[in-house]
1. When Rg/Rh (Cα atoms, Kirkwood Rh) is calculated for each of the structures P, Q, which structure yields the highest value?
2. Out of P, Q, choose the structure whose coordinates give FRET efficiency 1/(1 + (r/R0)^6) of positions 16 and 128 (r between Cβ atoms, R0 = 35 Å, to 0.05) equal to 1.00 when calculated.
3. Looking at structures P, Q, which one was distance in nm of label points 7 Å out along Cα→Cβ at positions 64 and 104 calculated from, given that it came out as 1.9?
4. Tell me which structure, out of P, Q, gives 20 once relative contact order in percent (Cα under 8 Å, 6 or more apart) is calculated.
5. For distance in nm of label points 7 Å out along Cα→Cβ at positions 48 and 224, find whichever of P, Q sits highest and give me its label.
6. Where does the value 0.20 come from, among P, Q, when FRET efficiency 1/(1 + (r/R0)^6) of positions 136 and 208 (r between Cβ atoms, R0 = 41 Å, to 0.05) is the thing being computed?
7. Identify the structure, out of P, Q, from whose coordinates helix-only ellipticity at 222 nm (-39500 (n - 2.57) for each DSSP H run of 4 or more, over all residues; to 500) was calculated to give -4500.
Structure P
Amino acid sequence: MTLPQTPSFALRGKRALVTGGSKGLGFASAVALAQAGAQVWIAARDPLTLEHAAALAGESGLTLHPLALDITDSASVESALGQLPAFDILVNSAGLARHEPFLTVSEDNFDAVMTLNLRATFFISQRVAQRMRDEGIAGSIIHVSSQMGHVGGPNRSVYCASKFALEGLSKTMALELGDAGIRVNTICPTFIETELSRQSLDNPDFRRYVLENIKLRRLGRVEDVMGPVVFLASDAAAMITGTALLVDGGWTAT
């Protein structure tokens, strides 16, 4: 019998792309990957926000490469990725939420949420995965989904629809890309205190509803997602694909 060795969580020598990487969960994910040793590019539409994020990381000795990119523009994605090396890791964190009752959802709001949360994620993943396969990279693709990809929520019909679809996409990608050693998983956070969630959480009644459903009785922090991102990106998760890692404080346990 030989002594088993714990697989490495280190990401030295790996290249990672994080969409929505200039703030919130995307920025936290990018920082976590960089701290684990990866070379990280952060993509977002606003160059100033990107530069601020890169500068903030730089103050702690981390390098994040800013990439000004609208991932809903397929031609721009094709051009940008063509000028960069293939990636070992893709974290799809770019997302949009427009919450309103099902009966009043407009076509414009439906299209905006679905375009970013699903369509853009689908096609940037397709391009990154194709490069991984072409270059023999056994990579990791991580979609930042939501607990709302597993349960319903009031006034969240479009958001839930986009995240349920993302869960299905992840499973099918895992089936089709597994023979290339490419792993595909989702991370599904509960309500995390970010700019995206602030408007909802500022409502005392809604905040009470959230805390009553999170069994750990606290809101999530961006730090709660950093460890899971590194885990799924690393060799420590080498046999994990096509699954969802729920970082929900127990919301979906009932």
Structure Q
Amino acid sequence: MGCYSSKNADSPANRVARWRSTGIVALRDRKLKAVPAEIFDVDRFVRTLDLTNNSIVEIPSEISKLISMQRLVLADNQIERLPANLGVFKSLKILKLDGNRIKMLPDELGSLSRLEKFSVSRNLLMSLPKTIGDLHGLLLLNVSNNKLKSLPESIGGCTSLEELQADDNLVEELPPSICSLTNLKSLSLNNNNIKKLPQNLLKDCKALQNISLHENPISMDQFQQMEGFQSFEARRKKKFDKQIDSNVMMSSSGLDEGLDLGNSR
């Protein structure tokens, strides 16, 4: 009897029952090569699906059955493309796709109207879809470690964006529309080919407190001559002083915030 219970403790039926009860499907580090079909039996009960660090190549279209999903984590797999029906996830708030082999994002990405955090670093993206500008509630966008040569003009539509990370790409200049991101607090563009920034960036992005531009062919003088630099510098110092006053424990890298043009090419 005891052996029978042990063998059936994690049977497919028991897993489905547990997933339905908790709303969480967590299958990290399982060496999976495909998304288990039993997940789709949980359908609208799934709130979180985490398949981090497996060997999954393809996301089947059946994933659209999980229409109530709020958090989808597919980091560190071998995924090459996303399903075209991605737009059905109207409740999705967090989408993490870091460390895959994705070359292109579908236009349906823009239909994820409640998306707040989108991270697709360490992939093979050469461009972002124009529809990314339809993500009006997006707070965090991380597209670092790709092959992006530019960011789309439509990014100015991400009016709630607070943090943009685009390190380790091939970006040469930012679209003027980035000046529309009035809620932007942090902009990280390390290791790109940026020679200049939009002239009104510091003037119009009045919430901006942190800019990081390591390994770019832009000079400190160019930056300091931009309109709005003094106001930006005051915000940066105020943030730093507040951290010190609050006795926040920070590493040496944590102190390296604000204007960062060190080692520029």
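All of the numbers you see were taken from the coordinates with simple rules; none came from a lab. Source: prediction; values computed, not measured. Cβ atoms are built from the backbone, for glycine too; each structure is taken alone.
1. Details: P: 0.96; Q: 1.05.
Max of Rg/Rh (Cα atoms, Kirkwood Rh): Q.
2. Working: P: 1.00; Q: 0.45.
Derived from the structure labelled P.
3. On the way: P: 3.5; Q: 1.9.
Here the read-out was taken from Q.
4. Working: P: 20; Q: 9.
Only one of P, Q returns 20 for relative contact order in percent (Cα under 8 Å, 6 or more apart), namely P.
5. On the way: P: 3.2; Q: 4.7.
When distance in nm of label points 7 Å out along Cα→Cβ at positions 48 and 224 is computed for each of P, Q, structure Q gives the biggest number.
6. Values: P: 0.20; Q: 1.00.
Working through the options, I get structure P.
7. Details: P: -12500; Q: -4500.
Derived from the structure labelled Q.
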